[in-house]
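All of the numbers you see were taken from the coordinates with simple rules; none came from a lab. Please read these numbers as outputs of a predicted model, since none were measured by experiment. Cβ atoms are built from the backbone, for glycine too; each structure is taken alone.
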Structure 1
Amino acid sequence: MQNIANFLFEVGMLKKTPRTGFQFLGSGSESVAEHILGTMFIGYTLCKLVDDVDEWKVLKICLVHDLPEARTGDMNYVNKKYVSVDEEKAVRELTETLFFGEDIKSAIDEFNERETKESLIAHDADQLALILQLKEYGDLGNKYSKEWIEFAIKRLYTETARKLAESILETDFSHWWFKDKNDWWIRGNKNQTDLEF
């Protein structure tokens, strides 16, 4: 059980591990754990839009795809030009003491090999999570996010993901909560009547 406790403490490091690319964008921040959560929800959604896919496998891949970053940190595209990370060693040492370690390793390997439908959907979920963040920052005035989005779209594998990306780009990030502009936004309660003084 101690190995499992150690694993869970290690997973907790993902909440404290920043996604480093935002320092180059100039705005925004996100932990690796936040990114994984978004990726999982997008992966789940893509599974509902695609026929004949193993939803559990997609979710598992999304869950563990960045797990090695608890040990390696998040390497953005600039870092990767100059620094080599031994992710294989990180995965091996992360999983070797767990009785379910091979399951984690297998999912990470599948993500990295990009040979199955499920791994491609997980990759698309990973990129769509970034696209959502970039769209929000663009709506809030970041002038660089549009160019970053163009590169992220080129990394998508499936037509379903490209269609979802198109819809994301056509939708204001605040629309889901601010679409019903009515008296509630003035009074905070539809049943509240005007007070006369």
Structure 2
Amino acid sequence: MAVAAEFQKTVENLIAAYEGESGASAKYAAYAARADAEGWHGAASLFRAASRAEQIHAANHARVIKQLGGEPKAKLEAVEIGDTLANLKAALAGENYEIETMYPTFLAEARQSGNARAIRTMEYALEAEKTHSRLYGEAIALVEAGNKTSWAARSMYFYVCPTCGWTSETKENDPDCPICGVPAERYLMIR
């Protein structure tokens, strides 16, 4: 099945997003190992949770790409790993790029082409990335302060929505996913 002309740019954007999400997932997994080695176990848990969320975004994008007649593909680059603080800052910069530039641009085009499935997968990712940005910002402040009694140092669970990738450090305050409405009992628990 070939991509319809009116969805060509949407598919190109989705492939770029798929590649970005796939790369972020691999990068965050590598960052988690470094954080654990440095004793920042909560930051490592956050990296693992965000990695899983990025996999969810990539899978959602891939499904829509295929539905539109495209082929999802990603060229993964070698991961450059710094210390935990540098990795948190790099992750935050990547999330903020997606929030401020990539997804708004891609969404504007998808809305113009009128593809509801593309709009939904990108909106899910955009909103979930906002939670990652918030959590990375909090972790940066704790690691910069060297706060080894904070959540950034303690191994903990994060909760990830299996449908949209929304990520939270608590389950009790959020009975249903605020992005897609999935019941909390379906959340993935990532440590």
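Okay, here's what the table says:
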read-out: Computed 4.8 for distance in nm of label points 7 Å out along Cα→Cβ at positions 5 and 149 - originating structure among 1, 2; value: 1
read-out: Structure from which 13.8 was derived, mean count of other Cβ atoms within 10 Å over residues 69-76, options 1, 2; value: 2
read-out: Structure with the greatest value (metric relative contact order in percent (Cα under 8 Å, 6 or more apart), set 1, 2); value: 2
read-out: Of the structures 1, 2, the one that 8, 29, 32, 17, 8, 4, 1, 0 was derived from, the read-out being P(r) over Cα pairs in 10 Å bins from 0, in percent; value: 1
read-out: Origin of the derived value 14.0 (mean count of other Cβ atoms within 10 Å over residues 93-100; candidates 1, 2); value: 1
read-out: Source structure (of 1, 2) for volume of the Cα convex hull per residue in Å³, for residues 101-156 alone, computed value 79; value: 1
